[in-house]
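No value in this document is a laboratory result; all are computed from the given coordinates. The shown structure was predicted, so the numbers you read here are calculated from the model rather than taken from an experiment. Cβ atoms are built from the backbone, for glycine too; each structure is taken alone.
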Structure I
Amino acid sequence: MYGSRTGSGAGPGGARVLPVADALADAEVVLLAVPGGAIRDVISANGAALAGQVVIDAVNRIGEPDVSSRADVEAAAPTARYVRAFSTLGWENFADPAAGGADLFFAAGPAARDVAEELIRAVGLGPEFVGGPDAASTVDGVLPLWFSLVQQHGGNRTLAFRVVR
């Protein structure tokens with residue numbers, strides 16, 4: 001289901017769209033995917049509902065010293081199980097993940113790692129764990145590299161990463 005400030009009905013894939021508070025009340029996992037400029041308001045208004053939840057931060061606050069929302073999530077919901085994921089590739093990679101066999105870098109604590117890996121696999125990407133929540137900045141370090149490579153490849157946003165062992 002999707003949480004929205006403005007509406008209800010059906011979203012992508014026919015999923016229900018509910019007011020944010022209603023969506024959070026029934027959530028097992030929360031994926032924060034809003035514009036960077038809106039994330040602080042979303043977190044401050046819903047901090048209590050995030051408590052104890054697996055909270056996946058996919059928001060990129062471009063131009064700010066800290067691109068992730070980790071500090072805001074931890075301040076508003078100290079018991080949330082923070083994950084930094086889905087923030088280093090373009091949406092095109094999520095729309096057609098099988099095309100490239102890409103891997104997704106993520107950071108998570110032990111209580112959220114299995115959930116994060118399961119969701120990353122569910123969208124068709126390979127999970128690549130880089131460390132606990134403190135490694136969110138390591139994940140974020142991939143973002144400028146991705147932007148640069150996209151630019152060097154003529155704007156091809158389907159460009160992704162693959163870890164070779």
Structure II
Amino acid sequence: MDYLKKIKKLLSLFTQKKKMIAFAESCTGGYICHMITNISGSSKVFERGVVCYSNEAKIEMVNVDKQIIEQNGAVSEEVAEQLSQGIRELSGVDVGIGITGIAGPTGGTPEKPVGLVYIGFSSREETFVNKHIFDADRLMFKTLVLEEVLSLLEKYIKK
């Protein structure tokens with residue numbers, strides 16, 4: 001798949017509909033934002049991206065509730081939901097994406113294995129979280145998350 005062509009097409013659709021997006025990335029470390037900003041003119045759609053790798057960054061930069069992290073762990077559906085809502089509300093955009101997971105190869109547990117990722121999607125109309133487990137090395141993991149994010153954005157903009 002040619003990701004840059006797909007991103008360019010998506011950005012064109014978002015531009016036509018005057019919709020803006022923002023991202024709160026943890027386990028992908030800014031990879032999604034990097035790929036989007038590889039396209040000239042992305043600033044018409046891309047408002048901001050935050051890499052909130054630590055728990056403190058999630059709390060301070062995106063307003064994730066500290067108790068939610070303590071109760072559920074940083075890699076959880078609840079945190080992904082708060083990341084997506086928080087980045088959308090803080091940046092005043094139409095769509096917020098929040099990503100938290102375990103890229104590996106270390107850090108996994110039986111309950112939360114390496115490859116686990118939660119992708120939060122928040123628009124003015126709805127907020128939801130998708131869970132995936134990818135059997136992939138660290139870089140491929142990020143690429144697979146990118147694919148899922150692009151799919152979510154495509155479904156949203158084509159409604």
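Some observations on this one:
- Value 22.0, calculated as mean count of other Cβ atoms within 10 Å over residues 17-24, assigned to which of I, II: II
- For -1.32 (log10 I(q)/I(0) by the Debye sum over Cα atoms at q = 0.19 Å⁻¹, calculated) the corresponding structure among I, II: I
- Origin of the value -10000, where helix-only ellipticity at 222 nm (-39500 (n - 2.57) for each DSSP H run of 4 or more, over all residues; to 500) was derived from one of I, II: I
- Among I, II, structure where relative contact order in percent (Cα under 8 Å, 6 or more apart) as derived comes to 22: II
- Of the structures I, II, the one that 11.0 was derived from, the read-out being Kirkwood radius over Cα pairs in Å, for residues 49-104 alone: II
- When distance in nm of label points 7 Å out along Cα→Cβ at positions 57 and 73 is computed for each of I, II, the largest belongs to: II
- Label whose coordinates, when distance in nm of label points 7 Å out along Cα→Cβ at positions 89 and 145 is calculated, return 2.3 (choices I, II): II
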